[in-house]
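Every read-out reported here was derived from the displayed coordinates using simple, explicitly stated rules and does not represent laboratory data. Small disclaimer: the values here were computed from a predicted structure and weren't measured. Cβ atoms are built from the backbone, for glycine too; each structure is taken alone.
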Structure I
Amino acid sequence: MITPDKVKNYVKKAFPHFGINKQFQITRLIYETAKRERLPLENIKKDISKYEKFDCLKRYLVDRRYPGLSIDERNKKLYLPQLQINPKCETKIGKLSVSPKNIYIEESVKSSFLANRFKDKFPKAKFAIIPSIKSFIKDRKFSISDYNKRQDNFFIIRERFDFFKICPCTKSAKRCGYHIFNLGMGCVYECTYCYLQEYTNSPGIIIPANIEDFFDAFKSYKHNIRLGTGEFTDSLALDDITGFSPMLIDFFKNYPESTFEFKTKSNNIKALLLAKPSKNIVIGWSLNPQKIINQNEFYSTSLAERIKAAKDCIASGYSVAFHFDPIIYYDGWSKDYKQVVDLIFDTIPDKHIKWISLGTLRFSPVLKKIIENRFPGNTILDGELFLGFDNKMRFSDKVRYGIYENMRGWIKQRSKGPFVYTCMER
């Protein structure tokens with residue numbers, strides 16, 4: 001595998017007449033081209049040996065790295081930051097075992113049901129009472145390496161302000177109207193594309209214990225809305241520990257004009273199956289081809305397990321939803337995603353599917369550098385991504401619209417029933 005240091009050293013020796021910023025751009029283009037094409041550095045060196053001028057060399061490398069983009073997209077919207085990859089930041093993928101080493105409990109919730117559940121579940125963990133998480137993180141700096149160890153540290157807190165919020169839609173995009181029930185921050189899964197990685201100042205997994213205050217706040221909050229807990233955490237991955245789902249179902253059955261969604265990549269549905277379902281409760285799964293799950297959604301359940309969980313929830317009386325988000329474009333994507341669409345409708349009666357969302361891969365420029373540090377062997381950054389309409393890394397309009405047209409077509413061929421919408425698009 002090509003290494004950043006080898007490329008940096010080569011560029012310094014081969015192009016000493018380039019300024020530092022020009023060397024940064026050429027280094028990144030060579031690295032990404034070699035990584036994308038699975039070639040050793042020597043092959044690239046031979047191909048560019050005839051170029052001496054920066055403009056000619058950059059044009060050649062850009063055309064080779066982004067062959068599918070238009071000239072305008074290549075010239076104006078590429079993001080070529082300095083290549084800075086620290087091997088110490090790489091996350092190690094093993095086997096998921098939720099077994100926190102340290103559990104910090106705010107003083108005000110030390111006797112809460114959640115604190116007691118954690119004490120029962122994790123008797124070997126070290127428990128510490130803290131005044132507040134705000135005071136705990138004050139003047140402390142957290143890095144990518146700390147984020148990699150976030151599962152070691154859980155924080156049980158009292159939420160005082162951010163009970164609910166409107167989903168933070170991207171600039172110039174069409175809002176879907178989703179509201180966030182802010183019951184946790186952080187996830188035990190390791191998805192290469194997850195935007196939560198940008199929160200490297202987070203000391204661990206944060207869970208509020210005062211769910212009753214959320215319920216009180218909702219009484220005066222806007223009703224007749226769609227809301228859920230799956231924006232800043234997975235709704236069900238820790239449900240066997242928190243015990244939240246039965247309480248949420250029991251509360252929201254009294255607000256039939258609102259729809260509450262558990263959004264997940266988990267099959268942790270035991271508590272759901274034991275609870276009494278309500279018509280306004282929807283269980284939603286994020287879906288991708290198994291190939292993408294294997295390469296990018298570490299620790300999460302398989303595609304087959306997610307579909308089976310959906311089938312089991314329907315049998316218990318729930319409605320379900322599916323989220324193709326993010327859809328990742330690659331050679332053979334259409335065959336793989338169509339198979340997932342067919343699997344849904346071959347297994348799930350369409351009358352039980354409330355909605356299906358579609359959203360293509362996108363992320364902030366900051367996250368690009370985090371992904372390549374945490375997952376240096378990733379393939380998602382090999383795609384032809386550039387700064388889109390909202391200054392996020394995106395596939396071209398042509399690619400995205402082609403994806404949506406195909407996905408909508410495959411879905412509507414199988415059923416006219418489920419509502420289909422795009423997420424974070426104009």
Structure II
Amino acid sequence: MTTHVTVPGMTGEEMIALVKKHTLFEWSAQSKVDPLPVAKAKGVYFWTPEGKRFLDFNSQLMSVNIGHGDPRVIEAIHQQASTLAYANPFMATEPRARLGAKLAEITPGDIDTFFFTNGGAESNENAIKIARLFTGRHKILARYRSYHGATAGSMSLTGDPRRWANEPGIPGVIRVFDPYHGIERGWDTVEQALRNVEEVIQLEGPQNIAAFILEPVTGTNGVLVPPDGYLQGVREICTRHGILLIADEVMSGFGRTGEWFAVDHWKVVPDLITMAKGLTSSYLPLGAVGMRHHIAKYFQDQVFYGGLTYNSHPMGCAAALATIRVYEEDHLIENARRMGQSLKQLLSELASRHPSVGAVRSIGLFGLVELIRNRKTREPMAPFNGGSEEMAALRAFFLEHGLYTFVRWNTFFTNPPLCISEKELREGFAIIDRGLEAADKAVVG
């Protein structure tokens with residue numbers, strides 16, 4: 001049942017009118033934008049100005065991992081703003097010092113040095129810059145079913161169709177296939193997937209390739225959980241050819257998968273690791289590139305050619321430190337693991353009840369449902385890079401009944417904050433269950 005709470009301030013209509021008149025929305029033709037007005041948020045819920053409550057089943061942009069409105073993070077931001085709101089990046093500050101040391105504790109292996117950025121795209125930009133400077137090589141391997149950000153370099157790394165309109169991008173990016181080939185074709189074996197990677201490396205010349213960037217668990221392109229052995233195989237290939245492995249953990253990091261970082265599930269240590277989103281739970285913008293000790297050591301005597309006005313911003317670093325404390329104090333990594341088992345079971349039940357569900361995937365509280373319209377051919381409910389009436393209707397049903405999540409192509413996501421309870425999780429799935437009844441009617445075969 002949807003709860004209404006009165007929130008003072010602008011009405012939803014007033015917000016929408018002004019933001020549409022004076023601001024530009026991303027990835028959209030502006031005449032077709034229909035934004036959801038938001039005035040307040042707490043825990044796993046947010047409210048419109050008129051008081052309609054939504055269960056946030058996507059953690060906003062897969063990023064508000066600790067939940068909304070945590071007073072410990074808010075107080076840390078307030079205290080830092082009162083003490084030192086900004087210092088330029090050539091200076092040392094206490095939050096910068098403490099955050100670097102804390103991240104060295106929780107990141108894999110001997111990653112112990114960090115360059116702080118404003119977000120995930122800039123982290124990936126700087127990761128490829130570091131890789132090229134360190135190796136003296138130019139080419140970067142990336143995958144097709146990937147998203148790495150919307151700046152010039154990170155968009156070039158991105159494989160999904162958002163890249164197309166931004167091409168030509170930066171030179172030197174080459175692509176390999178993912179282990180997954182869509183709902184109709186399914187998965188390669190680990191051996192096939194690794195052979196594909198090895199073949200591209202040989203054709204491009206391993207001596208020319210600086211790095212291979214990948215999302216350990218692919219995010220917006222399908223929550224693709226790699227089969228056991230794949231990441232270990234990629235690590236071995238990269239090591240053998242002197243290619244740096246960059247793990248883009250912007251979305252999959254900070255407990256989302258039930259470990260601090262997704263690579264931890266497979267005991268793989270990347271050479272570079274990028275992060276943002278869950279680093280501050282998006283309370284303030286902050287990203288980072290972490291690097292192994294021998295890479296950091298290289299820059300002791302060699303210039304790192306990179307910089308940002310807001311690098312190591314004191315308020316962002318303070319927010320990150322407080323956020324990490326919340327993960328630890330509230331045992332949110334463990335809760336993501338525990339609730340992840342419930343999520344997996346609920347997804348499985350959806351698949352058994354609804355003929356429109358062609359596949360479900362999850363790891364921790366990182367989940368996705370793929371819909372099909374034909375059980376025999378496994379034709380997706382919406383085409384690649386497209387929509388359909390059924391998917392639009394499903395999204396409208398979710399919003400009408402107070403559930404917020406991403407509906408993209410033939411998929412929708414189940415990525416709630418890591419603080420979610422069993423009761424709240426089941427509340428979301430009850431809405432999903434009802435919404436899929438209409439999608440089922442479109443299924444043939």
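Say we calculate distance in nm of label points 7 Å out along Cα→Cβ at positions 37 and 237 for every structure; which of I, II gives the highest result?
Numbers: I: 3.7; II: 5.1.
If we compare distance in nm of label points 7 Å out along Cα→Cβ at positions 37 and 237 over I, II, the biggest value is for II.
With relative contact order in percent (Cα under 8 Å, 6 or more apart) as the yardstick, tell me which of I, II scores highest. Numbers along the way, then the final one.
Details: I: 15; II: 20.
For this comparison of relative contact order in percent (Cα under 8 Å, 6 or more apart), the top structure is II.
If P(r) over Cα pairs in 5 Å bins from 0, in percent, for residues 77-212 alone comes out at 2, 8, 15, 19, 18, 16, 11, 6, 3, 1, 0 when worked out from the coordinates, which of I, II was used?
Working: I: 2, 8, 15, 19, 18, 16, 11, 6, 3, 1, 0; II: 2, 9, 13, 15, 17, 15, 11, 8, 5, 3, 2, 0.
Of the structures listed, the value fits I.
The value 1.00 for FRET efficiency 1/(1 + (r/R0)^6) of positions 253 and 365 (r between Cβ atoms, R0 = 41 Å, to 0.05) was derived from one model only; which of I, II is it? Write down the numbers at each step before the final one.
Values: I: 0.45; II: 1.00.
Answer for the origin of the read-out: II.
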